[in-house]
Structure 1
């Protein structure tokens, strides 16, 4: 199976989740493309913030996403930090360019999962995944949640839930539970994409 992990990460936390989702998909035997969407932040904003500068440097070798990364894949994970309970403008801008794919039904029947991160416990983890998922409804994609299929979803004190992987606190490393839920989504995307394609 072919899995694309498409994300935006301003300070690196969502990038860490994207990496473990890709790892989970690879563990399930998938070929994976890890891709970041273009940043829309002005250069002066990036230069003025050390955390953003470090994240940009850490991700410099991750290729920029194109629409081909969506049509190539059998399953796609979409990730973004939360902004007031919704995705960032960067990911939304990329998704807004998929009109030609929608018109031809090119994403219909593909598996889709979603992931996010927020600085606070009630900062929009679930609502961001839910609002991102409307994209998949319009394209006729099959939404793949994590459910309660891992002990980490039941016991996490940080990020991660039945809707999908999340990260809490914009910290330099994921917690064990956050990592486990990320791996789970990658594995489930590959598994379900395989079933859908067969």
Structure 2
């Protein structure tokens, strides 16, 4: 494959694939992703490219998604089998090279794949995307104090634990069981693992 299209072209393409509200969310994710990448010495351009694309398949993850993902060599977790919408990141990972019209590093695909449930192998760009997706400015379930609390973490891993603790509180109230792969990520970080 050749060199991929630039950010501006990818942004325009994504805009045509998702609803306007979801696109505005994606722009917010780009903003936070750039900030986090700069803070932690990573490429803000790479973080933005991943961020704008992460929800490109949000409206195409239907009942056919689990079989499609498996056919393309992507592991499907039990929670994704039950709720195929959770596979929108996996679909995006599969289609990323085609939509970018060229080479995309594997870590781009890994970050997009695991941005919803998290994964201990999602890498530093995956961590950035996970955090940005949760706390971008348009997310109404958070206030400024919540955002400051997340950003006060010294490491990306600290921020993820804060987010997962906040989610865990909500899940307990609503009687929602967290995904096994998310629990594994939580334990991995708590045991000293780094992304």
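None of the figures in this text is laboratory data; all of them are computed from the coordinates on show. Please read these numbers as outputs of a predicted model, since none were measured by experiment. Cβ atoms are built from the backbone, for glycine too; each structure is taken alone.
Observations, loosely collected:
- Which of 1, 2 yields 33 [percent of Cα pairs over 17 Å apart, for residues 147-186 alone, calculated]: 2
- Structure from which 21 was derived, relative contact order in percent (Cα under 8 Å, 6 or more apart), options 1, 2: 2
- Among 1, 2, structure where helix-only ellipticity at 222 nm (-39500 (n - 2.57) for each DSSP H run of 4 or more, over all residues; to 500) as derived comes to -13000: 1
- Distance in nm of label points 7 Å out along Cα→Cβ at positions 19 and 155 derived as 2.5 - corresponding label from 1, 2: 1
- Between structures 1, 2, the greatest calculated value of FRET efficiency 1/(1 + (r/R0)^6) of positions 43 and 59 (r between Cβ atoms, R0 = 35 Å, to 0.05) is seen in 1.
- The greatest value of mean count of other Cβ atoms within 10 Å over residues 11-18 among structures 1, 2 is that of 1.
- Comparison across structures 1, 2 (criterion: FRET efficiency 1/(1 + (r/R0)^6) of positions 67 and 83 (r between Cβ atoms, R0 = 25 Å, to 0.05)) gives the highest value for 2.
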